[in-house]
Each structure stands twice: as structure tokens, then as C-alpha cells.
Structure I
Amino acid sequence: MSSATERPIGVFDSGLGGLTVLRSLIDLLPGESMVYFGDTGRFPYGPKPHDEVHKYALEIADLLVARNAKLLVVACNSATSVALDSLRERLDIPVVGVIEPGMRAAARATRSGRVGVIGTVGTIASGAYQRAATELDRSIFLECAACPGFVEFVESGDVKSDQVHVLAERLLAPIRAAGVDTLVLGCTHYPLLARTIGDVMGRDVVLVSSADETAFTVREMVALKGMAAPPDSTVTHIFVTSGDVETFTRLGVRFLGPEVESVEAWSWS
């Protein structure tokens, strides 16, 4: 690419969930090129030890920097919760996570101050959302619940079966009992289950995805740092996966859209 501003924005997740963030980025920043890495070969991250997820995040960040990324979006709550600070210290490009933007949106949305957060086992156990809530507004009451199984359903392409609904009813019971009026979807896979989650929680509960808020944060950072691509630059969207290319392509088109024209295979040596 001819200039630093024309370099792509790098985005990564453990698999397909980060495409919800990428969709918001493409919609809000249509003039920016993107390179997305889905680590489906090592999915899921949620149940893995924190030091393992931390290692994966650093490896993928190095890969995207080698691809000339001018900014890195960690579109994975598990990776954000354990590696965001390390990535910011290690890299000489801006790094944006998804936890603080999601919590900020929830703080604005809640009427009662009672907020629920659902995420992977690793994300909830990390305490990252609890820390973010305390930093934003100490008066917020936070009820957190891990939802093992949700990510696996999404990665298999099943987002609305009876089995998903039964699982959601069981896992969301503590959140419903807490009387929250706002629910943070603390995993980038979960917006793909929003219809089922919304049915279980009821129409009075606002569902908050970090995707849009993260995209707004990126747009602001790109503008403030003078990193915006020039109007006449060529826009490209590159997709790379460490898992099965055919599956990623098929579900990527379904979950993101026609931008997923081709997918590159990556193998961890």
C-alpha cells in the first residue's frame, strides 16, 4: 500500500463471532480496508487457561502487524480480558478491545442501574467486566453469568434451534432472577443469538452488543490520530482462518455478508 493511512485495520477473534464487530466497522468506516483473522483452528478460547489465550492473542497480533495493520481490534472478549494491556505495551499501533465499549454502552442504556453480563467462562472468571463497571460507575449493580455452549452452537451455524432455546433458558435464569433491565452480550458470538436471548429475557430488557460501540471508538481513534484512509484509496477486505476454509466461508457469508468473497488458510507451525 502506498501510504500509512491506506494500511488496513486488523481484527481478530477465536472464530466467527468477531464478524459482528467487523460488520459494524465496515458499515461505519466504509472507506477503510480490513484484514480479519478467525482462529477457528484453536477455538474455543473461553474454557482455555488465561496464559494460553494470552499467547494466542500475541501470536495473532504479530501476524496482523506483519500484514501492515495500522490499528488492531481485539474482537474477542476472552482475549481482551487477558491480553489487552500486554498488546498495548507490546505494539506500536493503537489497540482497541471490546469490553470497555460494551460496558460504556450498557451504563448509558440502563434505567435501574441493574446490568447483566453474559460471556464465556474465561471472560466472566477474569473479572474484566466487573472492573470496567467499577471504573465507569460504582453505583451499577452487575450480575454476571457464564454461558458455556453458546459459542459452540454459533460456530456450528445453529443460532435458533430448540436446543439453543432450552440452553438459553437454563443459563439465563440467574440473570432473569436478578431483575436486570440491560444485558451485555459479553462475547462477540452472542449477537448472533440475539433473537433467542431476547425471547428468553423478555422485551423489557435491552440487549447491548459491543460491536457498534467498538466501531465508534475505532472511528474516533482513526480520526484523532490522522489515520483515516484517503477518499480515493482502494478498499479491500481480507479474511484468514486457521480452521476449515469452506466452513468459514459458508458461515462468514451468512453472518457477515457478501464481503466474504474468499478466505485464506493459515496453519500454525
Structure II
Amino acid sequence: MSLERVIEIAGLRREYQVGDVRVRAIRGLDLAVERGDFVAVMGPSGSGKSTLLNILGCLDRPTAGSYLLDGLDTSKSSPDEYAAIRNGKIGFVFQGFNLLSRTSALENVELPLFYSRRPPKAKARELAARALEEVGLGARLDHHPSQLSGGQQQRVAIARALVNDPAFLLADEPTGNLDTEMTLEIMSLFQQLNERGKTIVMVTHEPEVAAYTRRVVTMRDGELRSDRRVEERRRAAEDLGAWRRTRGEAEPSKEQL
């Protein structure tokens, strides 16, 4: 794994006013993420992890401190540059999928391309199809979200996040709406992508999901309380196979997931 830093945060603070109360959501946080890492961010409600996610995703700006993304100092970016960073450098994966119901999987994945470098339609379609192939949905390009399982819809969302070849994937509770089987499918996919070199930062409240990452960062009261490597990392594909065997189910092919 390369030691090149994709994310470098120093002295980060985020404060805001709620009525007469000054809320200190993040209090002087330092964090670095190297290219090819897979980091889970955990913490109770009010710990600051959602605020951190918004800053990492360039959806919010810190009150103080610095955030370098892929070597770029985001504090010096204009609003238009911020929007370009979000679309070109960050792939977002949400808990609720956020797919357009009236468009196909292919068209959903094409969307980020229309807001960035605007490649010719044929090229955009090629890139979107390739991203869907990468997540195992090459045979479902024309399916609409209503024709896909929850796990397949999340795969479409992941393909959409990958299509611009971002510096990292930012996943917000990506398995929060999924059952055990689909959770294991998605975590297996994330592990495959990470092994191909994709950098992933994932917010989760589930320790059993964090066990599939490489590193767990825990926040509390706006501060980083622990930062540890996952020593006995679980393999989601193996756990998925075991889960299915206990139910007498056949092992599906990648295209069936």
C-alpha cells in the first residue's frame, strides 16, 4: 500500500451557533489517510463524525485548521472549485442509495459525468457500463431501481461513485438499510475495490461492519479518541458463503449478487 496521503487534516475545528449556544462539533482534530487504505469512522451520536463526513466531502468548511485532499488545500477553493472537487475527487455512497427511479442503472451511473468534463455521450455510456461491470452488474445495465434488490441498488450507487475515478470513496452508513446477506455482499464488494487500490472512508455505527475495514477511527465529543489497525480483519466473502451455507442456499455467481 502506497504511503501517499489522500487526506491530510490538521488542527481541524468546526463550531456553529444554535440559539444562544456555541456548539463545538470538532475540536482540533488531526487525521491522515494514505492511498489504498480502508477506514471506518465510528462514534456515538453527537461525537462529530457526521460533521467530519461533511467536511471530508467538501459539503461544509471548517472553522479553523486545514484539509488537504489529494494534495489540494481545500481552504483556498472558491465555491465553484469546491463543487468541482466534490464531483471529481470524491465518490459518495449514501445509506439511502439516492437513485433516480425512472432511469436505468446505466443512466444513473452516467449522471456524475454530465456535471464534470462532459465526455461525448458514447464515451460516458462506455465509462458507466465499465463501472457497472466492476461492481458485478454488467448484465443489468437497463434495469430500473424497482427491478433491483437493495444490495443491487447499492451496487449501482457504488458504480456511480466510481465512474469519475475519484481520489477516494466516502460512504455514509452504506449498509444501514440492508439485511445481513446484502450487508455482507456490499462489504465484500468494498473489500474487492480496496484490494484493487481504491481508498475508502466509511462512517458506520456497527462494529461488525467496521471489522471488514483496515483501520478504525473512533470519535467522541468532537475529538479523535482512538485510531487503530484492524488486526484480525474479517473476510466478507467468506462470511457471506458461511451465512448462505447455514441456510442451504447455493453460492451465486458475481452477476447474480
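Please state which of the structures I, II yields 1.3 when distance in nm of label points 7 Å out along Cα→Cβ at positions 56 and 248 is computed from it. So the calculation was done on I. Here FRET efficiency 1/(1 + (r/R0)^6) of positions 96 and 112 (r between Cβ atoms, R0 = 30 Å, to 0.05) has been calculated and equals 0.95, so which of I, II was it run on? Matching structure: II.
From which structure (I, II) was volume of the Cα convex hull per residue in Å³, for residues 128-175 alone calculated, if the value obtained is 88? It must be structure I, since only it matches. The value 0.7 for distance in nm of label points 7 Å out along Cα→Cβ at positions 168 and 200 was derived from one model only; which of I, II is it? Structure of origin is I. Identify the structure, out of I, II, from whose coordinates distance in nm of label points 7 Å out along Cα→Cβ at positions 24 and 48 was calculated to give 2.4. Structure of origin is I.
Work out the source of 14.7 here, i.e. which of I, II gives that when mean projected area of the Cα convex hull in nm² is computed. Among I, II, the structure yielding 14.7 for mean projected area of the Cα convex hull in nm² is II. Each of I, II could give distance in nm of label points 7 Å out along Cα→Cβ at positions 192 and 232, but the derived value 2.7 comes from II. If helix-only ellipticity at 222 nm (-39500 (n - 2.57) for each DSSP H run of 4 or more, over all residues; to 500) computes to -13500, which of I, II did it come from? The read-out was computed on structure I. Calculating FRET efficiency 1/(1 + (r/R0)^6) of positions 72 and 240 (r between Cβ atoms, R0 = 41 Å, to 0.05) for structures I, II picks out I as the one with the greatest value.
Quick note: the coordinates plus some simple rules give every number you see, no bench work behind them. Note that this is a predicted model, so its numbers are computed, not measured. Cβ atoms are built from the backbone, for glycine too; each structure is taken alone.
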